[in-house]
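Bear in mind that the values in this text are calculations on the coordinates, not laboratory data. Computed from a predicted structure; not experimentally measured. Cβ atoms are built from the backbone, for glycine too; each structure is taken alone.
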Structure 1
Amino acid sequence: MESILQIRHLTHTYSIGTPFERDAVKDISFEVGRGEFLGIIGHTGSGKSTLIQHLNGLLRPTEGQVLLDGKDIWADPKQIRDVRFRVGLVFQYPEYQLFEETVYKDIAFGPTNQGKRGAELDRCVRDAARLVGLREDQLDKSPFELSGGQKRRAALAGVLAMEPDVLILDEPTAGLDPAGRENLMENIRAYHREQGKTILLVSHSMDEIARNVDRILVIKSARILMDGTPPEVFSRSEELLSAGLDIPHAARIAAALRQRGVPIPPAVYTVDALEREILRLRKEAASC
């Protein structure tokens, strides 16, 4: 797979030269493929937020490089604004950043700053609204008239309207009810299917990560602990738990069954896979 992002020996040190000096990320290297859906997990304070803020130039590395399509994003600091258009970052609770008179104007703010006008701007706004599940009649409303989940979708649409090559989502479903979480994630999955863009998802929900991503990056104490597919990562459940992380509910049940002698493979981590294994074992037992 062709890489769109390359992170090379990235280190970021806060409070250099003071008693509070600390490395938030330390010598991190990895690549992100074009069109990949990458999950990033780690306990609070592990360095996830610091890491993703480097990927669109909100933070500048103390050491190392971030390359976008093979070019160091800091090679010309005057161009960092263009990098932020190409790598869209949606912060946790993005609805707090809504400020315009209407939802339409809020979604249009980013692409307007890109220089889009007229029919092109209107297309970007309406396409983004459709992708996140906002209705046409909601575009003329004040964003503050929307529900919590609708505000979240409006804020996400504001980033999608800039048509970024890479979309970074920091805990996009935090604070939503179960129905709202699943609805928003379905919008994100549909966007990935339709647009084929690169997505990086930061989440504390292991079930959310397990159901959606192609690959997982596990961060612990400012460094990469694991980098692999969901089956590869979740088969190492004991290491994840010892690192202060959770594992998917299905993986917990599978582990408990293994402790009782049921031969469930370690790579089982979703409800569907667990159901298939149990039915297979029942069928084998019935045929004996």
Structure 2
Amino acid sequence: MANLKEIRNRIASVSSTMQITSAMKMVSAAKLKKAQDAITAMRPYADKLTELLQSLSATLDADSGSQYSEERDVKNVLIVSISSNRGLAGAFNSNIIKQTKNLIDNVHAGKKVSVIAIGKKSNDAFSKLGLVIDNKSDVFDDLTFDNVAKIAEMLMEKFVTGEFDKIEIVYNKFKNAATQIIMTEQFLPIVPIEGAVVVKADYIFEPSKLEIVEQLIPKSLKTQLYKGIRDSFASEHGARMTAMHKATDNATELRDQLKLTYNKARQASITNEILEIVGGAEALNN
């Protein structure tokens, strides 16, 4: 059994760790509320805008299709891997890295795949493989629509110029503080809603339908990327809050076990001292 000093040191160490994890949990909980409100407020707008764009694009003739809807023989693929800049968030980052690697090794096997990292964890993972062509991790320092829009414009330009034939984004979709859903969304080219039935209603479009689509597409793509990053941002704080909550519970349990061990060791030490005193007194009497 460890001596009393060693146990006391371990108790102090675990208690210090518990204070840190508890503080990190409280910080993440405070940030989560703001991030959750932001993504909850914008998600219906973003989803409806995307649905409207896809439905409207599906009614266009093939000859008048947008440059953002052009289907090509896929040879060059770009994956936007959205992670976080910091760890201590459970499996949040490892799930994104694992899903991105699955796309690279299996889904797009045989194709040339490049990665744009949004988040230092993705950048660290894929820089080692020589796949990262750009790192946009600093967007989390000032997460605004305008800053994300610049990234979306860069992605649109890379697709239009033919540098990439397909662009996908991988991120954690926020469901609740304890649950994040790994999402892989096709960013470009734009595809009609899968399984959707296009209803040709008698609408009058002003200006023309094609002009409306051309104006909506950039806005919709910027909103889609912003929603993905916002989802990931909220998921990160939810995952970290949950991870720190579990870490605090584990530290509390370990501290209690150590205190019990310490009390047992201390009691055994006291008992031994009493036995030695009694034994010494009996020896003197004899």
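One of 1, 2 was used to compute FRET efficiency 1/(1 + (r/R0)^6) of positions 135 and 239 (r between Cβ atoms, R0 = 35 Å, to 0.05), and the result was 0.20. Which label is that? Going through each structure in turn, the value belongs to 1. Here percent of Cα pairs over 22 Å apart, for residues 143-214 alone was calculated and came to 18; which of the structures 1, 2 was it taken from? Structure of origin is 1. Look at distance in nm of label points 7 Å out along Cα→Cβ at positions 191 and 231 for each of 1, 2: the largest one is in 1. Largest in relative contact order in percent (Cα under 8 Å, 6 or more apart) among the labelled structures 1, 2 is structure 2. When percent of Cα pairs over 33 Å apart is worked out for each of 1, 2, structure 2 gives the greatest result. When helix-only ellipticity at 222 nm (-39500 (n - 2.57) for each DSSP H run of 4 or more, over all residues; to 500) is computed across structures 1, 2, the figure -12000 traces back to 1. Once mean count of other Cβ atoms within 10 Å over residues 39-46 is computed for every structure in 1, 2, the highest value turns out to be that of 1.
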